[in-house]
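*Asks:* In the part that follows, the structures are each spelled out as structure tokens.
Every number here is computed from the coordinates shown, using simple stated rules; none is lab data. Just so it is clear, the model here is predicted, and its values are computed rather than measured. Cβ atoms are built from the backbone, for glycine too; each structure is taken alone.
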Structure I
Amino acid sequence: MLLAASEAPLLARPHYAGGDPGPIVAALAQVPELLVVATPFLGAALGPSAIDWRTKEIVIVRTSALAGCRYCVQSHTVVALDAGLTKAEVSVLRGEAAAENCFSAPRERVLLHWIDAVAGGAGPIDATVRAALRRHWVDHEVVELTAVIGVTLMLNRFATALELPVATQTLDRLAAEGLA
């Protein structure tokens, strides 16, 4: 399912130029026409933007935990630590600890409620959750945060369905941090 560089179709080969492109790209390389449009989109949604790195990792880890995506939770736990989240905060995002113990900033607390409503629910979002979010986040941030949740959910299902493997160095780091 995951293509090595030597197996990659011509359109996918540039994604291997820097070495191992990771499991998501190695799987998408099976359909290079999709890969060449998906990677810029994923980069735009999940890469640097007006939303800071820490906040994006809050969204990604919490969304992935709600979706039950082992690959994304494990992979992004390490990224979240590198983005400045504490082990306690990551444990809350992963659903392993109560939120009252962390995230004292109102802006982050309402973000967690928004993630839970969007990623963990179905149907319309409760108006009080939306109103609380909009008191702390401006419109373009709400749109981007919601897009990050949606893109993360898409990748969660992709990674879970294809049983993407977590890198050994990631698993080693999780063990060293006590988060395996």
Structure II
Amino acid sequence: MKRVLILHGWGGSDFPHWQSWLAGEIAKDYGCVSFLKFSNIDFPDKDIWLRELQAEIAAFRPNIVVCHSIANTLWFQLCNGGGIKELEKLFLVAPPSFGCDITELESFFPCPIPKKLYAKEALLVTSTNDPYMSQNEAAELQGTLGIEMMVLENAGHINTNSGYGEWQWILEEIKR
């Protein structure tokens, strides 16, 4: 059985964000999903979020993880620590730049790019006009990670503000 862990970014991903839609769609078909809400979503602390993530992984035992925004950086921090059970699939959607200078997110940086993502299959999903990561940075990250990348045309930060509520593609990819 697929066990899908959905990890939101800064400020959360509540309705109508595609992550909350995805959690509902998985649950609607009696799928096994955890849509973890990290503490203090507007002023996140990497160490606290990392502990919360580690506890959720131990309790839920996911085989698919879907990250959005700063959750990608959190996943990288987790990978850099090692000792994670390998996933079937990992989706890295709209990560922020490694040069991110947003005050509320400063505890997440610096963050070395991990040498291992702990996933049999990983996909980086970016946008041509994401305000938080340029396409040059995305291509560099993709090359360093050695994974596939899907580039969405003019999808902004791939969130509610850029029209990503229902996102059938991600649901089909998880079901695949």
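*Asks:* For distance in nm of label points 7 Å out along Cα→Cβ at positions 143 and 167, the calculated result is 3.3, so let me know which of I, II that is.
*Replies:* Matching structure: I.
*Asks:* Consider the structures I, II: one of them gives 46, 28, 21 for Cα extents along the principal axes in Å, for residues 31-110 alone as calculated from the coordinates. Say which.
*Replies:* Only structure I yields this read-out.
*Asks:* 1.1 is what came out when distance in nm of label points 7 Å out along Cα→Cβ at positions 63 and 159 was calculated for one structure; which of I, II is it?
*Replies:* I
*Asks:* Same structure, new question: A value of 21, 19, 17 was derived for semi-axes √(5λ) of the Cα gyration tensor in Å; which structure in I, II was it taken from?
*Replies:* II
*Asks:* Among the shown structures I, II, from which was the value 0.40 of FRET efficiency 1/(1 + (r/R0)^6) of positions 15 and 103 (r between Cβ atoms, R0 = 25 Å, to 0.05) calculated?
*Replies:* Matching structure: II.
*Asks:* Could you figure out which one of I, II the value -20000 for helix-only ellipticity at 222 nm (-39500 (n - 2.57) for each DSSP H run of 4 or more, over all residues; to 500) was computed from?
*Replies:* Working: I: -20000; II: -10000.
Derived from I, not from the others.
*Asks:* Also: For mean count of other Cβ atoms within 10 Å over residues 55-62, find whichever of I, II sits highest and give me its label.
*Replies:* Numbers: I: 26.0; II: 14.0.
Of structures I, II, the maximum of mean count of other Cβ atoms within 10 Å over residues 55-62 occurs in I.
*Asks:* FRET efficiency 1/(1 + (r/R0)^6) of positions 7 and 47 (r between Cβ atoms, R0 = 25 Å, to 0.05) computed as 0.95: which structure among I, II? Write out the running numbers ahead of the final one.
*Replies:* Numbers: I: 0.40; II: 0.95.
Computed on structure II.
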